[in-house]
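**Q** Below are structures written as structure tokens.
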Structure P
Amino acid sequence: MQTKGSYIISFLLLVVVQVLLLNNLHLFGVQAYLYVMFIITFPISVSSKILMPISFLLGLCVDVFSGSYGVHAAATTFAAFVRPLLLRLIVPVNDATQIESLSLSKQKLNFVGFAVVMVLLHHFALLMLEAFSFKHIGVVAVKTLLSSVYTLLLMFCLFLFQKK
């Protein structure tokens, strides 16, 4: 389990990496949104009433430094809102009471499934808000899929190199 200080450092590092590096690093016209990793790795035991304002703040920080108009804040708040529902669907009830947080090293299948669905939902919400129209739903769907793959690859690479 991480301490509050390590979550604050993680929050700040993900914002800085997103704003300074990933916002300027486009791969085949799509962008990775790695900051969603903070919401995915946040402890299960912490109430969503605490996670939602933190997620909003995370998205707002990315919005402020990216010059976007609240789309990241809305998408991260949405991700924090659906997180408890996804956890109930993906993590068996008896496991949810026993574990503090999902991790790739302990609950591989549960974590991968949860991360994939969370990233897809976050990215779809974000890109739909950016498009602000159902007229380009096909383009949004393709960009959602490609940016989700890009984000998940980066996220899992980070998990491979973290300390055990």
Structure Q
Amino acid sequence: MYKSEKGITFMALVITVIVLILIGSVAAGAAISTYKDSKVKVRIEEMDIVKEKLSLYEDKTKVNSSLAKLDSIGSPASENEKAKEILQKLENETGVKKLSSVDETASDKYKNYRVLSASDVRVVLDIQDINDSYMFDVLTKEVYTLTPISYEKDTYYSADDIRGN
């Protein structure tokens, strides 16, 4: 006599496992993409905070003459090789505004750019949770990171550049 078997077949089990693996891989891919996007958003937010704090610091210097002016905090970009490299890239590759005339020396060319180390950011701007170094334009308060941000297969140094993409 034949017994009536109850339960799932091996084929149904294999199909179920394959479907679960596909769903898991799609979900993992989406999670990784979301994680990368969130890291970029954090870096953008950090640059925005630095920019806002620079504006506030400048306002404080107008009231309190004992504070160092914006053009003397941090170190000159002309003394930082990474900063000069980034400014050169910005000037040559992306077609941003020319930083200077052709006959200026490197120190004159980048005179409006200052570099804030992570400790400068903590001490001068009183931002405790940022561990990166930044460069800024004294005149426009445009902030650049010295650590490039990779986003959508491109490299960026400014939050405004990412937003413009």
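Each reported figure results from applying straightforward, stated rules to the coordinates on display, with no laboratory input. A quick note: this is a predicted structure, and the numbers were derived from the prediction, not measured. Cβ atoms are built from the backbone, for glycine too; each structure is taken alone.
**Q** Taking mean count of other Cβ atoms within 10 Å over residues 19-26 as the quantity of interest, name the structure among P, Q where it is greatest.
**A** Top value of mean count of other Cβ atoms within 10 Å over residues 19-26 goes to structure P.
**Q** Something else now. When distance in nm of label points 7 Å out along Cα→Cβ at positions 27 and 131 is computed for each of P, Q, which one produces 2.2?
**A** Among P, Q, the structure yielding 2.2 for distance in nm of label points 7 Å out along Cα→Cβ at positions 27 and 131 is P.
**Q** If helix-only ellipticity at 222 nm (-39500 (n - 2.57) for each DSSP H run of 4 or more, over all residues; to 500) computes to -22000, which of P, Q did it come from?
**A** Considering all the candidates, the number was obtained from P.
**Q** If Cα Rg over 2.2 N^0.38 Å comes out at 1.67 when worked out from the coordinates, which of P, Q was used?
**A** Q
**Q** On relative contact order in percent (Cα under 8 Å, 6 or more apart), which of the structures labelled P, Q is highest? Intermediate values should be presented prior to the final figure.
**A** Values: P: 25; Q: 21.
The structure with the largest value is P.
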